[in-house]
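These are the structures, in structure tokens.
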Structure I
Amino acid sequence: MKRFILKDRKLSIISKVMMIIIWIMLSRVIDNEVILPTIKSTMISLIHIIKEPSFLKIVEYSLLRSLIGFLISLSLAVLMGILSSLSKVVYNLMLPILNFLSSVPTMAIIILALIWLDNEFAPMFVGFIMVFPMLYETVLKGILNVDKNIIDMAEIYKVDKIAIIKDIYLPSIFLNLGLVFTSALGINLKMVIAGEALSQPKYAIGSSLQLQKIYLNTSGVFAWIIIILLIAKIFEYMMKGIKYLLGINRWK
């Protein structure tokens with residue numbers, strides 16, 4: 001197993017090195033900073049952005065919007081997932097809602113959010129709408145996939161219902177959520193930033209990206225992309241740490 005993990009890491013490093021080499025080659029061939037900036041100009045822009053007094057506030061506000069939207073989405077997904085597993089009426093009512101949310105284009109949701117909400121709250125709404133279907137279906141799947149024979153056995157031996165929920169249903173829900181948490185957080189962050197780019201709140205990564213685009217500062221756009229990728233990577237490591245602390249991997 002360790003050999004396969006090391007092999008995967010080597011391939012990942014090789015892939016990243018190849019991407020950098022292609023970037024260097026293309027930037028030299030194109031020789032136009034507006035179309036494709038060099039690594040050097042991107043790093044200069046990155047340092048400049050990080051040194052700005054408002055940098056931490058920009059990142060903080062974007063992460064806060066992303067986190068609030070995600071937590072609301074997760075809470076509602078858990079609630080509606082449990083209700084749908086208990087009631088056929090709720091389950092059938094949720095089907096057209098999920099189909100609607102899954103079918104509507106992202107841009108349409110962002111535009112509606114801008115019409116309905118303040119520019120500070122619109123990005124949160126966009127993030128919430130985009131990850132709710134994924135989290136809801138994951139919670140519902142975690143409940144419905146519990147082996148009925150185990151539940152029947154627990155009832156025969158008169159196991160307390162709280163113990164059934166705590167030791168059977170909750171591990172199944174958390175295990176399923178653990179599989180999509182990182183991707184859901186990443187999607188939520190991207191959608192929040194997309195919402196910010198159009199709603200233009202004062203402190204926001206999306207607003208900063210839009211500003212760089214207006215000034216045709218492509219190296220600044222690339223610099224913000226690097227920052228976003230680093231944030232996503234930090235999220236990934238945080239989720240691995242939380243999984244380890246909660247012992248979710250032991251439930252597999």
Structure II
Amino acid sequence: MSNSGPRIVITGASSGIGEAFALEYSARHPDAVFALFARRGDKLSDLARRLAPAKAWCFAIDITDREALLAAAEQFMAEFGAPDIVIANAGISAGTLTSERADAPVFRRIIDVNVVALFDSFAAFLPAMRARRAGTLVGIASVAGVRGLPGAGAYSASKAATITYLESLRLEERAHGIRVVTIAPGYIRTPMTAVNRYPMPFLMPVDAFARRAVDVIAAGRSFAVIPRSMRVVALALRMLPNWLYDALFARAPRKARVTDAHP
């Protein structure tokens with residue numbers, strides 16, 4: 001436990017936003033120690049090399065495997081102690097339709113990864129962080145959680161649940177010295193958005209998103225929409241009466257459906 005740099009846990013670290021978080025933090029804190037979680041071990045190993053001189057422990061697990069997650073957390077904390085920052089970033093997205101029975105396992109998988117595993121990722125580290133009375137929990141939500149989007153019921157529901165869950169958690173942990181930060185990205189240029197077949201307003205490079213997000217975390221802000229331009233859109237959508245929202249968005253472009261979904 002002699003390392004003097006911040007101890008940072010990132011789930012979904014093998015690409016996209018998770019990878020960008022790791023690179024941004026390593027640039028700011030070359031003495032950092034990372035716990036990187038994702039299913040693709042080869043991608044994690046490549047990222048770990050790019051983070052040098054920061055140290056990185058790679059855990060190639062499915063984030064929905066609760067027992068594997070708890071074991072990895074205990075292994076990391078036995079060496080370095082409780083983390084300073086836990087970024088629960090792992091998430092998946094796919095189009096789903098309630099009318100299609102084949103979409104049922106996809107719907108469940110999205111909820112398991114985006115919501116249940118979010119809880120598990122924090123629960124694995126929170127008791128140790130509480131014992132120190134210090135640390136920050138960061139959840140990655142989405143502007144898609146502000147209003148339900150057609151064809152994206154599972155994803156919108158998962159991100160709405162994320163926003164509300166993190167708010168509850170923020171209140172619960174306030175007395176224990178733990179900060180909870182909710183970050184709601186708009187459209188960020190990542191492999192997840194690369195498959196979208198419709199215009200994405202205010203599309204933001206992932207490295208620029210990570211810089212802004214790390215600033216938000218450092219400031220201890222409770223909630224932030226990134227980029228700022230999407231905050232105005234999110235507020236406007238939330239204020240629209242249902243009849244007008246329905247008229248405007250009933251025929252909005254939809255996410256592609258798949259027969260299965262994985263992180």
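Supply the structure label, taken from I, II, corresponding to helix-only ellipticity at 222 nm (-39500 (n - 2.57) for each DSSP H run of 4 or more, over all residues; to 500) with the calculated value -13500.
Source structure for this number: II.
Kindly point out which one of I, II the value -0.48 was derived from, the read-out being log10 I(q)/I(0) by the Debye sum over Cα atoms at q = 0.10 Å⁻¹. Intermediate results must be reported in sequence, preceding the final value.
Numbers: I: -0.65; II: -0.48.
This value belongs to structure II.
Given structures I, II, which gives the highest value for relative contact order in percent (Cα under 8 Å, 6 or more apart)? Don't jump to the answer; show the numbers that get you there.
Numbers: I: 26; II: 20.
If we compare relative contact order in percent (Cα under 8 Å, 6 or more apart) over I, II, the biggest value is for I.
Values quoted throughout were computed directly from the atomic coordinates according to the rules given, and no laboratory measurement underlies them. Nothing here was measured: the structure is a model prediction, and the numbers come from that model.
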